[in-house]
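Participant: Listed after this line are the structures, all set down as structure tokens.
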Structure P
Amino acid sequence: MELKKKLLAGKTVVGTQITMISNPNLVWILKNLGFDFLFIDCEHGGFSYKEVSAMVSMCRALQMGALVRPPQNDRQNVQIYADMGTDGLIIPMAESAEMMEEVVSHARFAPLGVRGVAQGPVTDFKTATDMGDLLRTVNEEFMIIAQIESKPGVEHMEEILSVPGVDAVFFGMNDLSVSYGKPGQVKDPMFREILASVMDCAKRNGKIVGHHFFGYDDLQWGLEQGVKLISWRSDITAMQATYRTDLANIKANELYIP
């Protein structure tokens with residue numbers, strides 16, 4: 001679990017979102033390309049626990065970070081995805097301090113929380129006599145990332161980002177645009193103002209700032225705002241962008257016969 005250490009040291013990390021393709025070999029390819037982590041989306045991706053566990057195990061074997069966005073923020077989902085050995089969870093629809101306090105409690109071992117202990121990837125399959133220091137290390141290195149993606153989340157950002165155990169903030173631009181009555185209008189200047197205010201709040205509270213980017217203009221702006229946790233494109237959008245350009249070039253060739 002080196003991802004949080006890098007971020008706390010002021011380094012920038014870049015990953016990509018996995019929404020549809022669950023083959024562990026994809027993890028291998030992305031690691032070789034130079035990505036630091038995977039953002040596995042279980043909120044919108046129809047992955048089974050077994051599929052996610054296989055991808056996370058490959059990440060651990062390759063010393064690559066793994067962040068999961070669970071479909072629900074309840075104790076069961078937090079426990080299961082944390083126990084797979086992930087580096088952290090991106091918590092969707094963070095809208096109150098009370099909600100995030102509950103998530104933190106479910107994600108941290110005692111005395112910081114009520115997370116249950118079981119042997120497996122998260123404990124490196126150690127026996128009970130080895131667990132004390134290991135559980136303290138997991139508590140220190142595991143990340144809880146609050147995803148602000150609604151008007152209530154923005155309105156309560158100060159309380160949310162002051163919760164002990166919340167390590168970072170992330171954004172969901174599509175849902176944010178819907179919440180503000182501007183569905184899909186993520187380029188509206190209003191949203192940069194909103195993001196900047198939340199990012200400033202995060203930095204005041206000593207939280208890491210993360211964001212998902214699809215283009216270089218937005219990326220440049222984000223870096224200037226202090227974003228350190230970069231999620232770049234996804235399995236779907238990267239494939240679409242590459243093949244769309246390639247096919248257009250192939251079919252534009254004068255020797256191509258449709």
Structure Q
Amino acid sequence: HDTKGRPLVGAAVGVKGDFLERTEALLEAGTDAIVVDIAHGHSENAISTVKNIKKAFPNCELIAGNVATAQGTEDLIKAGVDAVKVGVGSGSICITRVITGSGVPQLTAVLDCAEIGKKYDIPIISDGGTRTSGDATKALAAGASSVMLGSMLGGTDESPGSTISKNGKRYKIYRGMASLAAARGRKSKETGLIDLGDDLNDYVAEGVEAFVPYKGSVTDILTQITGGIRSGLSYCGGHTIEQMQENAEFIKMSGAGFAESKPHDVDLM
């Protein structure tokens with residue numbers, strides 16, 4: 001919470017057009033952190049945007065990403081960011097690796113980027129690939145200071161969109177910002193047109209639109225996630241995330257080891 005007891009709020013801006021005007025408006029509205037949020041954060045556009053925002057608003061808390069390499073992390077840090085968001089192609093509705101052939105497995109990316117973050121005392125945010133509280137625990141143990149969640153919270157009451165029924169079950173729609181549906185929504189807002197005709201014929205989507213099961217209140221989900229992380233800390237002999245990071249050891253798990261990690265040889269109720 002901030003000094004007034006309000007929940008902390010972050011807001012994203014892009015790298016084109018009026019990002020400085022948007023940043024100013026968001027800061028005036030009380031936003032606690034600005035996020036330069038694009039698919040390829042290790043680009044000239046992203047680095048230039050970070051420098052321009054920090055020059056105009058030197059006291060603003062600035063997060064930027066996404067990157068998946070140590071060099072990308074270091075370049076953003078040198079540009080002036082206060083935190084780096086890590087993850088390329090690991091999200092549940094992301095198809096960047098399939099479409100472009102680019103990306104890094106999430107745990108590897110966090111390990112590499114966190115090493116640079118530790119060098120400069122800049123926090124790393126693990127964004128994508130978190131399906132369970134165990135995944136979140138491993139990301140934190142690998143050096144991330146926090147974990148960004150999408151699909152795990154997408155089916156909750158607090159997520160955007162309506163609840164729909166399909167084959168007797170309740171769902172919410174969850175889509176990637178690089179999906180065709182999201183691109184159509186942005187284009188429609190820009191142009192004021194509902195029928196965009198052939199405007200998006202050349203758009204190559206790097207995300208999909210999907211159904212996620214309805215889960216009820218986000219409070220219950222967060223309770224399960226934080227409980228799992230706390231237990232993970234204890235298994236690593238730590239009372240804090242920092243202690244877990246010092247104590248954690250990673251091993252390579254075989255397919256057989258993964259199979260025995262889940263319920264087996266029983267009929268689940």
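Participant: One of P, Q was used to compute semi-axes √(5λ) of the Cα gyration tensor in Å, and the result was 31, 25, 16. Which label is that?
Facilitator: Only one of P, Q returns 31, 25, 16 for semi-axes √(5λ) of the Cα gyration tensor in Å, namely P.
Participant: Taking distance in nm of label points 7 Å out along Cα→Cβ at positions 123 and 235 as the quantity of interest, name the structure among P, Q where it is greatest.
Facilitator: If we compare distance in nm of label points 7 Å out along Cα→Cβ at positions 123 and 235 over P, Q, the biggest value is for P.
Participant: Hey, relative contact order in percent (Cα under 8 Å, 6 or more apart) derived from one of P, Q reads 19; which structure?
Facilitator: Derived from P, not from the others.
Participant: Out of P, Q, choose the structure whose coordinates give distance in nm of label points 7 Å out along Cα→Cβ at positions 75 and 227 equal to 4.4 when calculated.
Facilitator: Derived from the structure labelled Q.
Participant: Suppose you compute FRET efficiency 1/(1 + (r/R0)^6) of positions 67 and 211 (r between Cβ atoms, R0 = 25 Å, to 0.05) for every structure in P, Q: which one lands on 1.00?
Facilitator: The correct label is P.
Each value in this text was obtained by applying a stated rule to the coordinates, not by laboratory testing. Note that the structure is predicted; figures quoted are calculated from it, not measured. Cβ atoms are built from the backbone, for glycine too; each structure is taken alone.
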